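The structures considered in this document are given below.
Nothing in this text is a laboratory measurement; each read-out follows from the coordinates by a stated rule. Quantities reported herein were computed from a predicted structural model and do not represent experimental measurements. Cβ atoms are built from the backbone, for glycine too; each structure is taken alone.
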Structure I
Amino acid sequence: MVITSVDGAPDIETALKSDTLIQASASQDPWSMAQTAVGVGYGIMNGQKPANPMILMAPTLVTRDNVSGYKGWSSPH
């Protein structure tokens with residue numbers, strides 16, 4: 001059985017470093033997503049329509065093999 005997740009949260013990092021059935025996580029960065037959304041919203045408020053209405057942010061696949069180099073979610077600090 002293979003168990004994966006889709007957020008790259010700190011508790012998944014811990015699980016990947018431990019003896020669990022979790023094998024991978026597609027990392028998403030909520031701080032980066034929010035920062036991008038605020039930037040786009042600010043641009044729209046100032047008459048700058050985004051070139052594309054859909055903005056894709058590439059995830060990173062975090063596995064047991066690469067979790068030690070995973071930088072985790074960014075933060076506002």
Structure II
Amino acid sequence: MEQERDEEAVLLMEKALALYAIAARFHHNIAGLYPRMGRLGEAEARFREAIRLKADYGEAYQGLAEMIKFKAGEPLS
């Protein structure tokens with residue numbers, strides 16, 4: 001992810017999710033990559049899943065808020 005190898009990072013995170021789908025952090029991490037790839041709907045869904053799994057996950061709420069603002073026409077920060 002840090003090396004901007006998004007496709008590879010997504011594949012690895014999807015494998016991790018297949019093994020441990022209840023890890024809110026995994027959903028959050030993959031959601032952070034999706035906007036760079038133009039996959040905004042999937043990003044929003046993953047942020048929501050992270051929140052569903054861990055209701056006090058502040059970073060996931062922040063990511064979800066950014067997706068909602070972007071859909072309303074504001075640029076991503």
Structure III
Amino acid sequence: MHGAPVASSNATCLPEVYGDAAHYFDPLDVEDMAEKIGEILNDPKLRQKLVKAGQKQAAKYSWQRMAEQTLQVYTDALRK
């Protein structure tokens with residue numbers, strides 16, 4: 001977590017991963033992308049909101065938990 005606000009494409013699984021911690025743009029619309037990045041650069045309140053939301057969102061993920069869950073899936077599969 002480096003405290004950077006995130007501008008992200010609204011495509012694929014990115015909104016599911018980033019939740020409300022990103023400012024989304026249409027990846028097929030260059031003007032929308034530039035607009036969303038500009039909004040982050042020019043709006044200190046939006047930047048701060050995204051930074052705080054990003055820290056909260058990042059805390060939901062951990063390599064330790066992912067490893068434990070992956071091991072559990074393998075263990076369950078071997079027992080069947």
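Here are a few things to note about the model shown:
- Entry that produces 17.0 once mean count of other Cβ atoms within 10 Å over residues 47-54 is calculated, selected from I, II, III: III
- At a computed 39 (relative contact order in percent (Cα under 8 Å, 6 or more apart)), which of I, II, III: I
- Which entry (I, II, III) yields the derived value -9000 for helix-only ellipticity at 222 nm (-39500 (n - 2.57) for each DSSP H run of 4 or more, over all residues; to 500): I
- Entry that produces 1.12 once Rg/Rh (Cα atoms, Kirkwood Rh) is calculated, selected from I, II, III: I
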